[in-house]
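Read-outs: derived from the displayed coordinates by stated rules, not from any lab. Note that the coordinates shown come from a computational prediction; the quantities given were computed from them, not determined experimentally. Cβ atoms are built from the backbone, for glycine too; each structure is taken alone.
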Structure P
Amino acid sequence: MELKIEKKDSYLLLAPEGRIDAGTSQQFDSSFTEASSALDEQPDIILDLSEVEYLSSAGLRSVLKIAKQCTAGKKKLVICGIQPPVNEVFRISGFAALLKIAGTRDEAIALISG
């Protein structure tokens, strides 16, 4: 799992690649924590999962941690680019109903901006 992080004008873009599972979720968590703690203030977040091929329950826990941090900081989290196998995990777990999900990164940017 590799995590690309980009600070944009009004949001932080997180774009993981590969699998987020029990073996990689800790790396995902610590990379996110390190990136967000280096910022002056907590920005809105776009989590682009277009390059994630597998997400386990440990990965869901990582997504939930980000969602809780956004809620606590009164910031938005929009998830985009979810591939069909990962979307199934979101649907079955009920996360699809709890989180803001956009089809594309452009749609996510519009939701963050609006």
Structure Q
Amino acid sequence: MQALGKQIRCPICQGLSITESSSDFSRSMLNELKDRVKQGQTDDTIRDYFVSKYGRVVLLEPPKSGTDLIVWGAPLVLLFGGAIGLVSYLRRASTQVMPEAQRASLEKVRRQLEESKNL
């Protein structure tokens, strides 16, 4: 029962479970939880009851599914895709063929250096 109580958030307290909160509201939720445990209900049934009554926000760790996966996964996919794009761009830029004008200019400087060495 304590483990299940730590999974259910107090709706009026910020980030506290109903077992950690001292508010009257969380105490009534905890009493409801105890009654349902005494009745022999399973953890899933009790969790579903609280979700139906207060919404998914009542779970401290809501199940990761559907749009939740997109919300959490999209930034990771974009980050990974951006890293691949950056690496690809940097590889292309480092192996890019030198433009003809730069090549001619470089050859001219090399010839001048050779001529100055010969003097």
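Taking FRET efficiency 1/(1 + (r/R0)^6) of positions 86 and 102 (r between Cβ atoms, R0 = 25 Å, to 0.05) as the measure, the highest value among P, Q is held by P.
Which of P, Q yields 14.8 for mean projected area of the Cα convex hull in nm², as computed? Attributed to the structure labelled Q. Source structure of the calculated read-out (relative contact order in percent (Cα under 8 Å, 6 or more apart), 19) within P, Q: Q. Compute FRET efficiency 1/(1 + (r/R0)^6) of positions 22 and 94 (r between Cβ atoms, R0 = 30 Å, to 0.05) for each of P, Q and report the one that scores greatest. Answer by largest value of FRET efficiency 1/(1 + (r/R0)^6) of positions 22 and 94 (r between Cβ atoms, R0 = 30 Å, to 0.05): P. Could you figure out which one of P, Q the value 32, 20, 14 for Cα extents along the principal axes in Å, for residues 14-61 alone was computed from? This figure was derived from P. Where does the value -13500 come from, among P, Q, when helix-only ellipticity at 222 nm (-39500 (n - 2.57) for each DSSP H run of 4 or more, over all residues; to 500) is the thing being computed? Computing helix-only ellipticity at 222 nm (-39500 (n - 2.57) for each DSSP H run of 4 or more, over all residues; to 500) on every structure in P, Q gives -13500 only for P. Comparison across structures P, Q (criterion: distance in nm of label points 7 Å out along Cα→Cβ at positions 6 and 30) gives the highest value for P.
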